[in-house]
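Trainee: Got some structures for you, see below.
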Structure P
Amino acid sequence: MKSINLRDFFMIDHLRIAAILFFTVAFASAAVFAQPAAAVNDASKLVTEFEVNGLKVLVKQRPAAPTFSGGLFFKGGVRNYTPETAGIENFTLNVATEAGKRFNRQQVRRELSRTGSSLAGSAGSDFGVVSFVSTKENFDRIWNVFTDVTLEPAFATEDVERVRQQLLAGLRERETSPDAALTAAQERVLYAGHPYGIDSQGTIPTVQGLSAAQLRDHHKKLMQTSRMLLVIVGDIDPKLVREKVEAAFGKLPRGDYKHEPLPALDFSKQTLDVTNRSLQTNYVQGAFPAPSLADPDYYAMRVAVTILQQLVYQEVRIQRQLSYAPNAEMNNQAVNYGFLYVTTVDPNQSVEVMLDQVNLLRTQTVTDEFIGGMAGQFVTQYYTDQQTNAAQAAELARYELIGGGWRRSFEFLEKMTAVTALDVRRVSEKYLKNFRFVVVGDPRSADPAVFTAQSR
């Protein structure tokens, strides 16, 4: 096995930028690295977990925090839709937050304005949510509004039609975006025959066709505690939350919802799909398999993709100036994938260069010293991302729903720092292959032989 020595790292143009960046960060963060990981693990003791009538509740206390955030999450995501009802949950939850039985639309807006609060509904591929943010002193007022619109939404005709037009405007805008077209092309290829193929935001025909009665019916199906998870973060007494939850949700039916796993995506071969579109440049994305948040490989793959991101940027933009913003990223879904991305007038050369960087990770091993240098970046990014109550609530929910349980969220830094150079090499060999490439642009610019050349 060939190993790249850290000293040699600086001599290799492919890795120069990544090495300089991460090695520098390592020196800045080495003194504080061990302690933050321990501190984060201690923070798990601030989470109180309990169940009310089948509804799991997580309350994370942040002493002295002047605000709180929370969300009622609905399990299922695409499991709750059909092709004919694509977007129904997003539509339902958006309309629900407009008005309830006790608070009409004007009263909801007045309460939110007076308290500086926010309330929103949305849905994605893995779950839906009604989220809220307010100040500690206004907890009771916002809780009353939140439970009213969540449990007994009005679904008034004027609210349904107002939200329908808002959603349609967003969908029409999406149709004009090359990046949106690229995402649509990628999902068409990658999600063929998969539940993820049902668009959680819907399509123009489905959103146009959904009736208020269908929204009410979908809401009724969601009102089962076996489908729900409530998460609240802030300086809030868990005992108070329990009392509130018992009063509001204690009489809901439990239901018998079972969160069945989704099938794997097809990465059996490397492919190219081209969408003909007259653009000044070509948009390219190449999806590759990636472990989910619940998979032990997730953390090593995060490191590998971060290195790949730097390699691609250095070679495609800095060295060859083929694109302004080439990238490599990894999604965060129950059934996961990562992707290469580039906009360029020369897709063949750009993709060839990117695949060379992939092969570099697959065939060479960086030093553990270099990998350790990345710790600082992840420590900094972790704390930056987790500064708000809303971010912490979302993190707890994401791990609970698709990441193997909320307690694993407090293992992030520990798992990241345990990643070795051999781990990075191993996951690169395992996952960075069988790319599913899509191109939006000039079909003549994409040579299938380049795009389907298998990683060595």
Structure Q
Amino acid sequence: MIRKIFSVLIWSLFILMGSAQSISRVDTGFTQLFRRTSGWTAGDATISLELPDQRSLWFFGDSYLNNVTSINGQQRLPCIFSVRNAVIVQAGKNFSTLLDTAAKGLARTFFKTSDNVANDPVIWPNKGYIHKDTAFIFLSRVNSSFQYQDGYLAKMTLPDLKIISLSKNPSIPDGYNFGVSVLKNLKGDSLYIYGVKPGFLSFDAFLARCPINKVLGTWDYYTGKGWSSTSDDLKKLPGTNFSVSPQYSIFPFKGKYYLVTQEVGFLTCNLGREIYGFQSTSAFGPFTDRQVLYTIQDTLFGDYMKTYNAEVHLQFSDSCTFLVSYNVNGACKSECNGLVGSIPADSYRPKFVRVPWSILDPALNCSPLTKSVDFPESEFFQLFPNPSSGQIEIKIKPVNQTISIDLFNIYGQLIRTYNVPNQSDHLKLDIKESGVLYLRLRTKDHYLVKKLMVQH
């Protein structure tokens, strides 16, 4: 049997390979990964960014660092969190927390605008993207009334993940939070930057754009019909005649654009439990065909928990399912007397569910890229180097069947097919595309898939 198909980063997906799933389910393996007792131990936001070397960054808002105790066999945390944001680096099953090791208390907050963190505004993370040798992360500043005041852009070097700068973004208008979702256009030279603006018990979705190398420069704002250089002309995304959550995900897949968001019930018990999906033929909307992807069932003290801000993590998807996280934040019956006491650690840790593509869009029938085969992968299909600059060599165990190798992008789109001559034991490829790619070796009876990183 195959022990590894994509990479160690997606080890938890294997249960679903080769079989279509009709319902969403809790991903207990991924949820367990975040039940940590050292470094970062709990938090919300739960936003991820895949790095070129197959690691992932996880960004969190208000978080705990260490401080886990055990009471009657249950992991507990103090009532007061440790920092206002935190970052975890994931490499397979291995996690490390990025900290300001020279600081103490709140000053260990990773993204901050000054050393005087006690008086520093609260800064929470949004989405990020990779451009050349730098990771860019959008952040928002909120005041004591949780109103959006300013937006920031952080730059981090790759692969060492050092903060180069944290700059205020002058193009983000007052009262808006931009960077909730970020997409590159098809040419890769511009960014679509999605945002929100709070209303009465609701959040409206908006869109802006800018050249990828001028994110701190002048933006254009979507008016519903076109673009304007004036933020006063901003209009809600067409077709979003519903409230999105303060965090949401928009991403392209197989020729369409999908929006995943959560019912607004922020920090309200028994409300906000539905996670929705919408689709569009354009990055600008309209987003229609609402589907209920999952109904959150977590309870505490006999009541449904406070839940919010579902997020999609595409790097951990397969051809049948994709991974969604959501945040929990205790119950209405608090165990804290003021700020004294403790809470169950799991009441402030992210939860993960695996959603079939076919629920998001019935047209996305599960046609697995992967199937079980009766030979060890290590003996049958090897490729190197990986990561690569585009020149790769594939070693294949000869079989008495015609072999084809398909190249896919991260969105499941077929780029090209290579034919392997009968009884050949190797193939050299010159791949011009960059980023996360998949090579599918295909015979009459079986599939094998390898995840490939190409960086020219």
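Trainee: So Cα extents along the principal axes in Å, computed for just one structure, reads 67, 53, 39; which one of P, Q is that?
Mentor: Working: P: 67, 53, 39; Q: 72, 59, 45.
Label of the originating structure: P.
Trainee: If you don't mind, there's one more thing I want to ask. Looking at structures P, Q, which one was Cα extents along the principal axes in Å, for residues 264-423 alone calculated from, given that it came out as 72, 39, 31? Don't jump to the answer; show the numbers that get you there.
Mentor: Numbers: P: 47, 35, 33; Q: 72, 39, 31.
Answer for the origin of the read-out: Q.
Trainee: While we're looking at this one, here's another question. State the single structure among P, Q that was used to calculate FRET efficiency 1/(1 + (r/R0)^6) of positions 72 and 144 (r between Cβ atoms, R0 = 35 Å, to 0.05), giving 0.45.
Mentor: Values: P: 1.00; Q: 0.45.
Traced to structure Q.
Trainee: Oh, and also: Suppose helix-only ellipticity at 222 nm (-39500 (n - 2.57) for each DSSP H run of 4 or more, over all residues; to 500) works out to -13500; of P, Q, which structure was it derived from?
Mentor: On the way: P: -13500; Q: -500.
It was calculated from structure P.
Trainee: Can you say which of P, Q returns 21.8 when mean count of other Cβ atoms within 10 Å over residues 80-87 is computed? It would help to have the intermediate numbers written out before the result.
Mentor: Numbers: P: 17.8; Q: 21.8.
Checking each candidate, the match is Q.
Trainee: Let me ask something else. Where is FRET efficiency 1/(1 + (r/R0)^6) of positions 152 and 296 (r between Cβ atoms, R0 = 41 Å, to 0.05) largest, in which of P, Q?
Mentor: Working: P: 0.45; Q: 0.85.
Top value of FRET efficiency 1/(1 + (r/R0)^6) of positions 152 and 296 (r between Cβ atoms, R0 = 41 Å, to 0.05), among P, Q, belongs to structure Q.
Trainee: Out of P, Q, which one gives 24 for relative contact order in percent (Cα under 8 Å, 6 or more apart) as computed from the coordinates? Kindly include the intermediate steps, with their values, before the conclusion.
Mentor: Details: P: 24; Q: 14.
Source structure for this number: P.
Trainee: So if we calculate FRET efficiency 1/(1 + (r/R0)^6) of positions 344 and 432 (r between Cβ atoms, R0 = 35 Å, to 0.05) for every structure here (P, Q), which label has the highest result? Walk me through the numbers on the way to the answer.
Mentor: Values: P: 0.95; Q: 0.10.
Comparing P, Q by FRET efficiency 1/(1 + (r/R0)^6) of positions 344 and 432 (r between Cβ atoms, R0 = 35 Å, to 0.05), the maximum is at P.
Every number here is computed from the coordinates shown, using simple stated rules; none is lab data. Keep in mind that what you see is a predicted model, and the values were worked out from it rather than measured. Cβ atoms are built from the backbone, for glycine too; each structure is taken alone.
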